[in-house]
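Below: a set of structures, written as structure tokens.
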Structure I
Amino acid sequence: MVDWFDHPQANTAARKLAALLRAEPQDFAAEAVAGVRTLAVRLRELPFNAPRGARAHVRNAALRWLEDRAGEVHAWALPEGREVVLPACYAAELAPDLEAVAEQTGLDTASVVARHLASSFVVEVVGFMPGFAYLGGLDPALRLPRRASPRPRVSEGSIAIAGTQSAVYPGSTPGGWHLIGRCPLRLFNPLRSPAAVLHEGDRVRFERIEPETFAQLWSRR
């Protein structure tokens, strides 16, 4: 694990190093997973009858490589992600927390929506559940802690905010983020290739749609 702690470019560094490991596979690495501020490297498995010291050799090789590269990663260019536009409906019946968010931030609901639409998001991490993308770049005026009491069920497609991030729930699940809208697209489908719409490093923006358009798009999923 490499941890950049509170460095302002921690997630960017993690994604850069993960991208390098994927582009230039190393013998010690089976998988590289970027986090919000960390990079986790899963070491390759060795056979049960591997020689004594083989596992320590793999770990040491990983440590040497990571210590060498992690120090220079901030000078590297970041691979350009795709631009993805997600339709978003902010109608009251699809946004159960919109009024509360407006009250807590001192804005009106129109300003909350406008600031969310104007935010430039990037997929920092994909995790929690299949296809769940943590979108960094939320307008600072909308930053709130998670709800004090999580919901036992958040509907699929719910657009949510919490802390410095936004997200779209790709499936129904418990959740503690603030729900301010809904996206009609199916963001994860195991029968599709690729199964997820959003991937690490993608640049994401939301485009407002009306309830009628939401209903039409939802019916075509």
Structure II
Amino acid sequence: MPADNDLSERYQKLLEEFQTTEAELQKVKRALEIKEIELKAVLAQAHEVSNTDALTFLPNRRKIIVDLQEEVIRSNRYNTPLSISILDIDHFKKVNDTYGHTTGDETLRNVAARLREQIRHPDTIGRYGGEEFLIVLPNSELKAASEQASRLCQRVRAMQVEANEHVLSVTVSIGVAQYRIGEENWDQLLNRADAALYRAKNNGRDRWVVAED
């Protein structure tokens, strides 16, 4: 039989090896935890980038449509009002043709920033496409959406856009519509707001129009 001293030495050696292995395991676990945090941060940034318009830094078309779809579901479920506005910068093609696309891009950024400043929580605004923006107004009836549209027309009309050594004045046209709970889907709501927008343009631009019933 091994001597007590040998057993003690073997035990001590095994204990030290176990403690060393455990310490190394803890280091690996900490490293994995750090990597997991870094991975989640990268995924969150990627998600943010994929939902953000690179020019205006507003939610992009995909994100604002998803927001609208979610609000339609909520409106149906809780029977709460929902309105939207589609906003278009008037004669924007003329800005690009006269001053160039770089100035046009800067004009878009300026207008987007001003609009974002004027949108109240929980309303959201996103770039719908080109020079168009979509505003989603949860818990808002037509009156509130119309008041907002009127205010936005006034604010944009009064602003001076400084873009690449040019100072421009622009206006916007807006189509406003309230969701018909249980009677239409989100796409039909968009179509009604879009039709109202074209009426605003046909009526002279620099104005807002409510969708017809």
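Observations on the structure shown:
- If helix-only ellipticity at 222 nm (-39500 (n - 2.57) for each DSSP H run of 4 or more, over all residues; to 500) is computed and equals -8000, the structure in I, II: I
- When mean projected area of the Cα convex hull in nm² is computed for each of I, II, the largest belongs to: II
- Entry that produces 3.4 once mean projected area of the Cα convex hull in nm², for residues 138-177 alone is calculated, selected from I, II: II
- Identity of the structure behind 7.0 (criterion: distance in nm of label points 7 Å out along Cα→Cβ at positions 10 and 186, calculated), options I, II: II
- Label whose coordinates, when distance in nm of label points 7 Å out along Cα→Cβ at positions 154 and 202 is calculated, return 2.8 (choices I, II): II
- Among candidates I, II, the computation of Rg and Dmax of the Cα atoms in Å, for residues 26-89 alone that gave 18.6, 59 used structure II.
- Among I, II, structure where mean count of other Cβ atoms within 10 Å over residues 114-121 as derived comes to 12.9: II
Laboratory data are not the source of any read-out in this text; all were calculated from the coordinates shown. Because the structure is predicted, anything quoted here is derived from the model rather than measured. Cβ atoms are built from the backbone, for glycine too; each structure is taken alone.
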